[in-house]
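Please find the structures below.
Please treat every number below as a calculation from the coordinates, not as lab data. Here the structure is a predicted model, which means the values were calculated and not measured. Cβ atoms are built from the backbone, for glycine too; each structure is taken alone.
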Structure P
Amino acid sequence: MSRTDRYKDIQLPQLRSFCLAATEGNFTTAAKILGISAPTVWQQVRALERRLKTTLLRRRGRHVELTPQGKMLLGLVQPHVSGLDSIEPLFVAQQQLLPQQLVVASIPYLVSSYLVEPVREFGQAHPAVQLKLHVCVWFDEVARMVEQGQADLGVLFYDRDQPRSPHLMYERLFDLRFALLTPTDHPLARKKRILPDDVIEYPWIVPPDGSFARRSLMQFLHRHHLDGQAHIILETALLDIIKKYVAVGVGIGFAHIAEQGDPMPGIHIRYFDARREGIAVAVVFRKGAHRTALAQDFSALLRRLLGDAAPADDE
């Protein structure tokens with residue numbers, strides 16, 4: 001692209017260079033104020049003259065003076081250029097008057113089991129901030145809210161072996177392991193070793209299609225040639241419901257939970273192979289978006305309270 005093509009339309013830097021050169025009477029002084037070179041100021045003024053098909057400034061030794069056309073243009077544009085240059089400080093000042101807000105999106109299990117303390121501590125540290133917590137049923141709803149700018153950050157599951165959203169930055173916090181939940185007095189709870197055929201004998205309480213846990217279940221059945229043999233009595237995305245129905249003996253449950261998670265009275269937990277069925281929990285941000293100080297504070301709080309000090313596993 002030629003220099004002439006680059007300056008085809010009138011641009012704010014051209015007008016700014018013209019106004020300063022005109023009021024200071026010197027290209028070099030204007031360049032120092034703008035933090036650019038004197039030749040650049042000269043090129044911008046000349047580009048403006050080419051666009052307007054007139055002469056705006058004439059050299060008089062080391063100084064420049066306005067032509068009649070230049071005086072007219074200066075009177076027209078200088079108030080507007082000054083106004084535009086004051087937008088940033090005015091915006092910053094006005095922004096301080098707006099109520100501060102942080103929007104966090106997550107799923108029911110993480111909200112009820114892991115975010116209570118971070119939310120409480122954040123509220124105590126930032127009493128003037130409006131913290132809004134969106135509870136989404138599915139992790140992809142959380143991702144969509146962050147991608148579309150409806151939430152400042154999200155806390156969700158992700159599978160390190162599966163593709164992730166190209167629009168998000170993932171900062172891993174900790175891992176969840178796939179687990180079998182039974183009543184403490186259930187026959188499977190008393191077994192030292194459980195074979196795949198053992199779990200087929202009982203009704204299942206499971207997360208619905210589309211969930212990580214459901215996919216792990218299907219992989220488990222397929223590996224042991226048990227496809228289609230499970231008796232699913234209840235499907236729900238809510239761990240609290242799974243726990244309640246397991247505790248009263250309606251069936252055995254399957255879910256992703258943390259080994260250091262909330263206690264489950266009346267329920268025996270047996271973990272599966274972490275390398276095969278484990279998933280991770282991460283805080284996510286929209287790529288390329290400005291990360292506010294409040295979002296950074298909440299993220300740091302999550303890492304301090306929930307992070308397991310393992311590698312961040314960012315993408």
Structure Q
Amino acid sequence: MLANSSILITGGTGSFGNTFVPMTLSRFNPRKLVIFSRDEMKQWEMAKHYVADERVRFFIGDVRDKERLHRALHGIDFVVHAAATKIVPIAEYNPFECVKTNINGAMNLIDACIDQGVKRVVALSTDKASSPANLYGATKLAADKLFIAGNSYSGTQNTRFAVVRYGNVMGSRGSVIPFFIAQPNKGALPITDVRMTRFMITLEQGVELVWHAFDDMVGGEIYVKKIPSMKVTDIARAVDPEAQHEIIGIRPGEKLHEQMISPEDAPHTYEYEGHYKILPAIHNWSEDPVRINNGKPVVCDFSYTSDNNDDWMSIDTLRAWIESNNEKIGRV
């Protein structure tokens with residue numbers, strides 16, 4: 001699918017992009033891979049790794065700027081949309097900026113992709129878009145709906161849109177593992193709530209889910225990977241088994257448990273070996289056999305949350321992962 005193609009990733013200097021780019025170059029050997037982002041310093045640092053690789057291009061721009069997107073997308077076959085304002089407390093205190101990037105930016109990208117004849121677009125979503133309790137989640141839910149509707153909005157154009165959704169990315173910048181590791185006093189680690197749970201996924205698994213979406217999508221699907229859960233207290237014990245836990249309370253807009261599929265999504269959700277697929281309720285697409293593609297309907301009251309998961313990661317498994325990935329934790 002992606003071999004010898006032209007690919008653009010928005011927000012490409014972030015954690016996802018720093019993993020997606022080398023993995024995709026190695027696996028598919030695309031003709032061109034464009035990193036589109038607004039931070040020139042991050043681009044300058046990232047470009048050092050690809051000085052001799054003519055396939056990799058860098059394009060300064062912001063998804064808020066529709067004209068710049070239109071220019072960047074000329075000749076592009078596939079797009080991964082990773083650009084977002086995503087830190088929950090920052091979004092709560094800067095709501096106008098969050099909306100401009102996450103909602104207006106999504107609208108700009110959809111229009112520009114259709115106008116430029118892009119073949120397929122996969123947008124990264126978040127567990128927080130399912131039954132959102134904070135502004136970030138609400139904007140990502142709106143963006144998910146926009147990308148799904150983009151498949152009918154495209155008219156006679158053949159541009160197709162899909163979404164992938166996953167939770168806490170292990171070791172990524174701003175996530176809980178590097179946060180615990182960076183604490184100046186390891187004698188006590190700050191815990192928001194002892195009941196809190198989180199899904200656990202690696203960046204590599206996130207990239208593979210995007211690859212699968214490109215290969216499988218008809219248009220309008222939300223892909224949710226099956227991944228293990230952990231209690232936040234167990235994550236802390238994996239980082240430092242000797243540290244005490246200081247309870248500090250839940251931050252503004254933060255959920256106690258992550259949710260990726262709500263009971264309201266259940267009538268349109270199908271199960272596969274390694275993932276779930278939420279199909280759109282509009283246009284009867286959730287009953288389309290091509291989109292269902294041998295999926296098994298979930299039960300009517302099904303939900304997929306980090307506390308009702310059947311799969312749990314052990315402290316020892318996470319500790320072994322931290323030891324083997326220590327050099328890149330919090331750096332990508």
Point to revise | Entry that produces 16 once relative contact order in percent (Cα under 8 Å, 6 or more apart) is calculated, selected from P, Q | key: Q
Exercise for review: Give the label, chosen from P, Q, of the structure having the highest value of distance in nm of label points 7 Å out along Cα→Cβ at positions 151 and 183.
Suggested key: Q
Check your understanding: Of the structures labelled P, Q, which one yields 59, 51, 38 when Cα extents along the principal axes in Å is computed from its coordinates?
Key -> Q
Revision key, fill the gap. Re helix-only ellipticity at 222 nm (-39500 (n - 2.57) for each DSSP H run of 4 or more, over all residues; to 500): value -9500 computed from one entry in P, Q; matching entry is structure Q
Point to revise | Per distance in nm of label points 7 Å out along Cα→Cβ at positions 23 and 287, the highest-valued of structures P, Q | key: P
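Consider the structures P, Q: one of them gives 1.8 for distance in nm of label points 7 Å out along Cα→Cβ at positions 63 and 223 as calculated from the coordinates. Say which. Can you show the working numbers first?
Working: P: 8.5; Q: 1.8.
That value comes from structure Q.
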Check your understanding: If we compute mean count of other Cβ atoms within 10 Å over residues 215-222 for structures P, Q, which one ends up with the highest value?
Key -> Q
